[in-house]
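Derivation of every value follows stated rules applied to the coordinates shown; laboratory data play no part. Quantities reported herein were computed from a predicted structural model and do not represent experimental measurements. Cβ atoms are built from the backbone, for glycine too; each structure is taken alone.
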Structure 1
């Protein structure tokens, strides 16, 4: 299960050279929530103007960083700088595919390549 299905008040904050995802995450005790956060720059990078999982520090080469809520989950979007110094058009990565809620902690899903669905998320 992706984090957005068990969290409220989902938002991002840019803190200097890193972007942090924050939420009120259900911790398994009914509807009780706890504050949770995860640093997106630990696992998301910029590959020539594209978001890449397994990279890091995308915030250093991004601007107009936003969180967009779509039917398939929350998307991190931004303009990312290409290797040649130009900005690529606004890019996005679906955070629902990469982050889970493990008992009130936001965690990275196991990154196994091109798989989709709930595989790689911890059991809740």
Structure 2
């Protein structure tokens, strides 16, 4: 309703065409609610909707091995368990999360921690461009 009110002002006359969606036939609050329910979708990469935590935390959805708390045999292995949104696209981190969950399912343990210094090409300034 507010959008229609704003764009119905005469200042928008040169720019406004015929309403396409939801259409002039959708007027009542009930009709608008139904249209939103039927057509709303995400245009971004949602994440962080399933908190990972301890079983005694009522806000936790999954445990540290991605198991849904209180539901046997179900795991969540996607970006919904991320604590915060990443700085980039969620595809690669989501794949990594699925791989890590698969390791949990298969009983694979984590690699041992290492303090090994990474190898750096001594000619990196001229060869790694």
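Brief remarks on what is shown
- For relative contact order in percent (Cα under 8 Å, 6 or more apart) computed as 15, the structure of 1, 2 it came from: 2
- Given 50, 30, 25 for Cα extents along the principal axes in Å, calculated: source structure among 1, 2: 1
- Identity of the structure behind -8000 (criterion: helix-only ellipticity at 222 nm (-39500 (n - 2.57) for each DSSP H run of 4 or more, over all residues; to 500), calculated), options 1, 2: 2
- Ranked by distance in nm of label points 7 Å out along Cα→Cβ at positions 22 and 78, structures 1, 2 are led by 2, which has the greatest value.
- Parent structure of the calculated result 0.85, given that FRET efficiency 1/(1 + (r/R0)^6) of positions 46 and 102 (r between Cβ atoms, R0 = 30 Å, to 0.05) is the read-out and 1, 2 the choices: 2
- At a computed 18.9 (mean count of other Cβ atoms within 10 Å over residues 38-45), which of 1, 2: 1
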